[in-house]
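There are structures below to look over.
Values quoted throughout were computed directly from the atomic coordinates according to the rules given, and no laboratory measurement underlies them. All figures in this text were calculated on a predicted structure; none of them were measured in a lab. Cβ atoms are built from the backbone, for glycine too; each structure is taken alone.
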Structure I
Amino acid sequence: MAQHILQTALSSGLSAVSGFHSSKPPAVPKDHDDTQDRMPSDFIPKGFPESKVTYRGKNSNVDASWLCIGAWAWGDSATWHWDDAAERGALKEAWQLLVKKGVPHIDTAQVYGSGESERICGELVAGMDRKDFIMQTKWWMLPADPENIKHPKDGPLEKLKGTLERMKLDYVDIYLVHGHIHAQSIATVAKSLADCVNQGLTKTVGVANYNTKDMLHMRDELAKYDIPLAMNQCEYSILRREPEVSGLLKACKENGIVFQSYSSIAQGRLSGKYHSDNEPPKEYRFSSYPMKLIEPTLEVQKRIAQSHGVPVAAVALNYNLMHGIVPVVGVRKPEQAEQNAAALGWRLSDEEISELDKVSFLGKTTKLWQQG
């Protein structure tokens, strides 16, 4: 099953700091300008539609919330030990709460739960007015995937058709290339993405885990079809500022490309839930540094969270927002929905951001997966 393939790949080193990669977290270079990517001091992210992010498309743009809900866990037993019978009701309640709070944007992927996540997404939005939610998914570009072997030039297009059947939708709002390890050239993938747009199966297209060079290459190939590159999604958090330090975030802003962050609270490590005597499950591989090395970061977070009257995780999410980044964060139950939505409606001060910068890490990249 696809979800087990993904977990096996992560175990083999696809994630930035998984398994044998764990070590003392690399520090942000001392000569890095921490202020260069910060949002203006009057920026306060709020719920949609009061605040919105615009993803550029060929025929129409997509306006969405400044917070995006990650659906990797939904239906995924290999990494997230999903229990459908026990969790489906809580998830539905959480989704309804998020919609009310102005966070009607879901991020999923064809590989999540081997397609089950997409089915669950479709069930959650069933009966809703199509304009009242934003749905994004990702093309599972593993070269050995049977669909990609059968359709080497049209893999993204053919796989998206399967997505829409599972979701029972006519189109998605945003369609991403999940990573750059596809056997096809960027030019070939761009052509298929353009077909997806021109056939009305998606409004906008983007990439994930692409470095600056490949991202701009995809931008140029899509431009041949008058289609803008709407987004790049990479891991970013207080524990992984690599996209900021490398200049990727700056390149996104200069080119009108939205930057989304996954593992925005480092798979729970920045939520206050875990500590040195309660490590996260070994399957949670992104930014998987030992908790004892993260405790100084959490101490600063907790102090700032207390001063603002918000959950610890909300501080980590607001940190991303203050850099103009749209955080993707997982939700499975109403309490998590409340916790994550608490990142909206306020902002960290420049002094608080600087405090967090001092206990932040550079993070790592891998040649195979996380180039961005």
Structure II
Amino acid sequence: MRIAFYAPLKAPDHPVPSGDRQMARLLLRALHLAGFAADVVSTLRAFTPDPEPQAFAPVRQAADDEKARLKALWHAGEKPDLWFTYHPYYKAPDLLGPDLARHLAIPYVTAEASYAGKRDRQGWAERQALIRDAIGLARLNLCFTERDRAGLEKAVPGARLAALPPFIDTQAFADGFANTPPARLMTVAMMRKGDKFTSFTMLARALPLLLDLPWRLTVIGDGPLRAETMSLFAGIPSGRLDWRGEIAPEKVPAALADGGVYVWPGSGEAYGIAYLEAQAAGLPVVAQETAGVPAVVRHGETGILTPEGDVEAYALAIRALLTDDARRATYGRAARAFVLEERSLTNAAQRLAALLDKARA
């Protein structure tokens, strides 16, 4: 099956790293592993940061030009058998796939589409209508979390939905990880405004409540708010903090192997690939029970999820794992088994193969 792959928010070859770019790449690898000929057919970025019509007009025009290009390309050659769009949402709707799928009379599929009715009241109604159209047209909408599934069901009753749990390539985590994580803290995150900065703020408020314990925090990541992020931790002795900056993706598994407990509040996280990577390395997680985090962390089994916004509860959860070697080891082993056995690239490829063959039939 020839698949036309498109990611309207961020193409797989976009220069700025993010979870969206990483998942787009993972989906392409899973599709190839499943035996499909999947190719990125456009790098058009449909993202606009605000709902103003004047900001959207040039994106619309660029999309019209891109559709004309692709129609001419496929008129002269072999058209795809299926269109696959990753992560259409109100700030980055799919302006290509629905029209081209109708024009070519081929199945249309989305993965991680999201819809929130409140955005209609915030000026995004025009773009939200595009999302509803895409969801309703799709032969299949692949939902990564129950939260997203519920949103799509409410927005488009009768939408064709199926679960595809978040996954990673576990090959790099196959060997060499300790069975008993040390009493050390680790986090991997970009330093930017919004939810990331909110999570860093919460972590910086929780750690001073634990200064009676001999922990050390390693932070991997960088970004435009590096100075502001580091200043949040000014009240913590500098000897307890190891700011490593950004490292190459292939070095992350080995870096995580030095960790003990993965601490990241996860404010507003769609799910968080980094949680899966940490658990694959055998690290138990402490996060908030919010947004899509429960889709990748099992409370009381692979980590501890605390009430949203409760700094004291978050600190107590970290304390519980730092001071209980047996619990930390048990959670770490369960975390590693969960990801390697259930959330691997191989598992995702097998599920995609079955679902997309059915969608095309």
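Miscellaneous remarks
- Structure (I, II) behind the derived value 1.00 of FRET efficiency 1/(1 + (r/R0)^6) of positions 32 and 304 (r between Cβ atoms, R0 = 41 Å, to 0.05): I
- Test item: helix-only ellipticity at 222 nm (-39500 (n - 2.57) for each DSSP H run of 4 or more, over all residues; to 500) calculated as -10500, pick one of I, II: I
- With percent of Cα pairs over 36 Å apart derived as 14, matching label from I, II: I
- Each of I, II could give distance in nm of label points 7 Å out along Cα→Cβ at positions 168 and 344, but the derived value 2.6 comes from I.
- Parent structure of the calculated result 1.1, given that distance in nm of label points 7 Å out along Cα→Cβ at positions 80 and 328 is the read-out and I, II the choices: I
- Of the structures I, II, the one that 193 was derived from, the read-out being volume of the Cα convex hull per residue in Å³, for residues 152-239 alone: II
- Here the criterion is FRET efficiency 1/(1 + (r/R0)^6) of positions 96 and 312 (r between Cβ atoms, R0 = 25 Å, to 0.05), and among I, II the highest value is seen for I.
- Ranking I, II by FRET efficiency 1/(1 + (r/R0)^6) of positions 72 and 224 (r between Cβ atoms, R0 = 30 Å, to 0.05), the structure that comes out highest: I
- Given 16 for relative contact order in percent (Cα under 8 Å, 6 or more apart), calculated: source structure among I, II: II
- Of the structures I, II, the one that 12.9 was derived from, the read-out being mean projected area of the Cα convex hull in nm², for residues 48-191 alone: II
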